[in-house]
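Listed below are the structures to be examined.
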Structure P
Amino acid sequence: MEPLSGFLARFANLTPPNQALKKAVSRALKDVVGIDVPLSSVDISRGTAFVRCSSVVKSVIRAKRGEILAEIAHAHPKARDLVRDVR
């Protein structure tokens, strides 16, 4: 009989779906910055989360980038590799 860890090894590299990452980014922005961003305003491409918003909000996001990324990584541990920057 094969050990259970051998069967579960194929699922070790699964990453959260794009929608879950968008929710994590939106929730982190709400918690850290206090700005409610709809999911349709968040795009994730090549490790960067792009947020469509005003320039004032973008400067606040830039100032608190580390806290936002820490909140995203806390929500989804695998997201640390998938979202490396927020703009």
Structure Q
Amino acid sequence: MLNNRPKTRKTLRLLYAVVITGYVCLFAYGAVNFPQAPYRPCGAQAYCDKLGQQHSKADFDAFSRWQHLFLWSSPFAFVACGVVLRLLRRK
């Protein structure tokens, strides 16, 4: 129905591209800023990474926010990738 109109099809492709690009950027942000993740509590007001190095509460909070955003955005990115792959197979 909606895919029959060329303008709508272009808009949907752009939306999928934005979702996928945003997800890749979010992944790269986490990989660069939290290479030794996950962080976990390891004492009074101390948080440790995989290697046992201590981090501040602010680092732990930033990691937690990124992790939640990354996990909640995953289904949208996977659906967008599936749709884009299906559209590419049709051509």
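Since every read-out is calculated from the coordinates, none of them should be taken as a lab result. None of the values given here were measured: they were computed from a predicted structure. Cβ atoms are built from the backbone, for glycine too; each structure is taken alone.
One of P, Q was used to calculate helix-only ellipticity at 222 nm (-39500 (n - 2.57) for each DSSP H run of 4 or more, over all residues; to 500), giving -14000; which? This value belongs to structure P.
Looking across P, Q, the calculation of distance in nm of label points 7 Å out along Cα→Cβ at positions 8 and 40 that yields 5.0 traces back to Q. Ranked by volume of the Cα convex hull per residue in Å³, for residues 24-63 alone, structures P, Q are topped by P, which has the highest value. Of structures P, Q, which gives 31 when relative contact order in percent (Cα under 8 Å, 6 or more apart) is computed from the coordinates? Working through the options, I get structure P.
Each of P, Q could give distance in nm of label points 7 Å out along Cα→Cβ at positions 32 and 72, but the derived value 2.3 comes from Q. Kindly point out which one of P, Q the value 17, 48, 18, 10, 5, 1, 0 was derived from, the read-out being P(r) over Cα pairs in 10 Å bins from 0, in percent. Attributed to the structure labelled P.
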